[in-house]
Structure I
Amino acid sequence: MDGAAREVAARMATAAADWLGALDPGQRAVATGDAPSADTAADAERRRWFYTPTDHGGLPLGAQRPAQQRLALRLVATGLSTPGYVTVATIVGLDNVLDQVEGWSASWGRERGRDPGLYYLRVFGTPGDAGTWGWRFGGHHVSLNNLIADGAVRAVTPCFLGADPAVSPLLGPEPLRPLGGAEDLGLALVRSLDPDQASVAILLDRAPSDIVGGNRSRVGDGDRMMYLRELWRRPFTEPELAERVARIDADGERASGYDAADYKRLALSTTPKGLPGRELGAGQRELLRALLGVYLGRVPDGVVPGDESLDEVHFAWAGPAEAGRPVYYRVQGPRLLIEYDNTQRQANHAHSVWRDPAADFGYDVLGAHLAAHHAL
């Protein structure tokens with residue numbers, strides 16, 4: 001792992017330096033942030049992330065010349081596998097499709113509400129093979145967060161990808177489904193369960209309206225689903241937008257039928273909920289392994305350990321086990337939290353996130369690095 005993590009980090013450093021070097025001083029001021037720090041307050045901005053069409057922080061693609069955009073996307077690609085990059089590029093382009101779906105009318109308080117130019121890139125610290133630095137790329141339905149320490153990639157989570165629409169028509173027999181593999185494998189796994197297994201894995205017969213962890217910087221025991229109004233950089237002050245968001249929240253809650261007991265049942269927990277991998281049969285374990293691969297395969301080979309013990313990985317489900325219906329699942333292990341939902345817009349709006357509750361943003365690495373480099 002360490003060799004691959006160093007090779008990828010070297011490519012990231014070169015790409016980041018090239019991008020920053022192509023910016024003018026005003027652009028560079030927006031495109032850079034303080035170096036990663038173990039101090040939570042000093043590092044607060046780097047640890048803020050979003051998946052709504054809000055200001056993610058950094059220099060947006062639309063504020064860059066074409067040559068600068070190419071260098072920006074070159075940096076983004078260094079942190080992704082080829083399938084991962086294709087998926088991210090597709091999600092960015094989907095904002096044009098969503099604009100049509102919504103009748104070219106969404107505003108979100110700006111000139112164009114659905115805008116593929118509003119994907120933001122920021123570099124934290126100085127790219128190189130010493131010390132710590134990082135970078136973040138995010139916009140509507142994308143959030144990539146990378147930490148590099150002492151010349152190696154040390155953290156790649158939170159890693160969020162979404163798709164709206166989740167299914168779009170193409171010319172030909174197959175539709176466009178950027179997250180189709182994540183949903184199909186989850187459905188295949190839950191459908192493979194026998195009644196005893198299903199009684200443990202299926203937490204509720206209805207899906208929540210969003211992932212439970214939301215965009216929290218850290219997830220913890222007892223966390224419940226966040227509402228849309230909480231997922232933006234700033235509260236809405238315009239009455240029309242505030243009312244729209246409140247209406248979306250109310251419609252989502254009404255559609256899910258959830259009450260306080262349901263939210264408590266689905267709340268995050270330190271002890272994983274659902275069915276442990278050790279209780280799966282051989283074919284079911286292969287499905288679980290393939291499902292994990294859809295998430296861990298977002299990044300280049302060797303950057304993260306691929307040996308999470310399947311025995312300790314739990315699979316939990318909420319909703320009917322039917323394609324085209326609102327669904328939610330969670331995969332949780334000692335250093336792993338995956339959430340997927342496809343519930344909004346009549347189950348045609350998907351969210352998926354991969355997290356490491358113990359080390360998102362490199363929490364553990366930063367603490368160890370500080371201790372090692374500042375010891376007496």
Structure II
Amino acid sequence: MNDQNAPIQDELTEEILNGIRGWIEIESPTDIPEAMARMSARIQADYEAIGLRVERIAGRKGMGDHLLITADQLCPPEVANGSGILVLSHMDTVHPIGTLTGALPYRVKGNCAFGPGAEDMKGGIYLALAAIRQIQRQGGQTLLPIRHLIVSDEEMGSHTSREYIEREAKRSKYVLVTEPARSGGKIVTARKGCGDFKVTVKGLAAHAGVEHHLGRNAICEMARQVLEIQSMTDYNRGLTVSVGTIKGGTRPNVVPDEAIIQVDVRVPNPEIGAEITRRMYELKSFDPDCSVEVEGGIDRPGYEKTPGISALFEHAKVIASQIGFDLQDLKTGGGSDGNFTAAYAPTLDGLGVDGDGGHTLEERLYISSIVPRMELLKGLMETLK
């Protein structure tokens with residue numbers, strides 16, 4: 001599905017690609033509320049145009065609105081208010097305003113459609129709309145109600161949307177996340193949890209030449225803390241701990257009284273997440289005249305491939321084979337909003353378009369993946385019960 005030289009070959013592909021293009025050309029970085037407002041308005045209009053109900057969930061803390069779309073008219077009336085299928089997406093992107101008119105304009109080259117958010121994840125959101133539209137056109141029906149939650153702050157941690165994600169997951173039998181495919185079309189059946197910690201060491205400043213002996217070097221203490229923290233990595237258990245930034249001191253001739261590091265943590269499950277959190281907060285200074293302060297924690301819990309997820313994947317694999325491709329799965333170290341849902345309902349992630357270069361100035365989707373991935377989503381919507 002990712003032959004980079006394949007041309008557009010059919011009207012359905014062209015229709016969906018044109019829809020995706022319309023969304024790509026509305027830039028939507030997370031922290032620009034007016035941009036997010038334009039994006040949410042366009043999505044709402046496109047969904048209402050096919051007869052679906054759209055609820056706006058007001059944004060807060062400088063974030064944009066979230067959207068909840070319901071397609072309960074596609075299912076039997078007696079199940080419309082019951083547990084259903086949650087399709088989960090995000091409309092925000094990492095690219096700043098001006099990327100579209102500068103370094104990453106929308107363009108098609110062979111099998112690739114380039115643009116900010118093409119892969120992550122304007123393409124994925126639109127596939128869900130296209131799948132529902134195809135069910136309508138074909139007079140089809142779903143066995144469960146379909147609800148599509150599109151949040152505005154995933155790229156910055158989903159701090160204002162998590163409560164809605166978990167609320168909807170709790171009333172769902174299945175969750176389908178339209179993050180982009182991985183490694184040539186694979187979907188995600190397990191994700192590591194993500195954590196961020198800030199560690200601050202306080203020492204005592206002194207003149208480095210005149211009163212060196214009176215100082216307590218915070219950088220020296222932090223160097224020992226860094227080695228201690230890095231040693232917590234355990235590849236056999238899927239735990240990685242990485243000191244990503246470090247800063248400290250004011251001038252070369254001053255014994256530094258402060259040093260700060262930022263630490264990235266990835267964990268396979270909540271149990272190891274709780275363990276590494278405890279170990280981080282138990283850090284003690286080697287020098288009794290220095291102090292260590294720890295802030296932060298696990299932002300997204302990890303989840304593993306449960307029997308429920310395995311069964312859901314096998315169901316998707318059968319649908320994919322009927323469409324004409326061999327669906328594979330993987331576990332990834334990257335986080336998504338699927339990390340919040342797997343504890344409540346079997347979750348399949350990476351169901352969006354196949355592509356490459358996400359979060360870079362080479363971001364692109366593979367046009368040949370559009371219809372097969374849409375058909376996979378459509379098949380899941382129609383057959384899950």
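Every read-out reported here was derived from the displayed coordinates using simple, explicitly stated rules and does not represent laboratory data. Owing to the predicted nature of the structure, the values given are computational and were not obtained by experimental measurement. Cβ atoms are built from the backbone, for glycine too; each structure is taken alone.
Which structure, out of I, II, was distance in nm of label points 7 Å out along Cα→Cβ at positions 33 and 321 derived from, given a value of 4.1? Label of the source structure: I. Please state which of the structures I, II yields -0.51, -0.63, -1.09 when log10 I(q)/I(0) by the Debye sum over Cα atoms at q = 0.09, 0.10, 0.13 Å⁻¹ is computed from it. Only one of I, II returns -0.51, -0.63, -1.09 for log10 I(q)/I(0) by the Debye sum over Cα atoms at q = 0.09, 0.10, 0.13 Å⁻¹, namely I.
Among candidates I, II, the computation of relative contact order in percent (Cα under 8 Å, 6 or more apart) that gave 21 used structure I.
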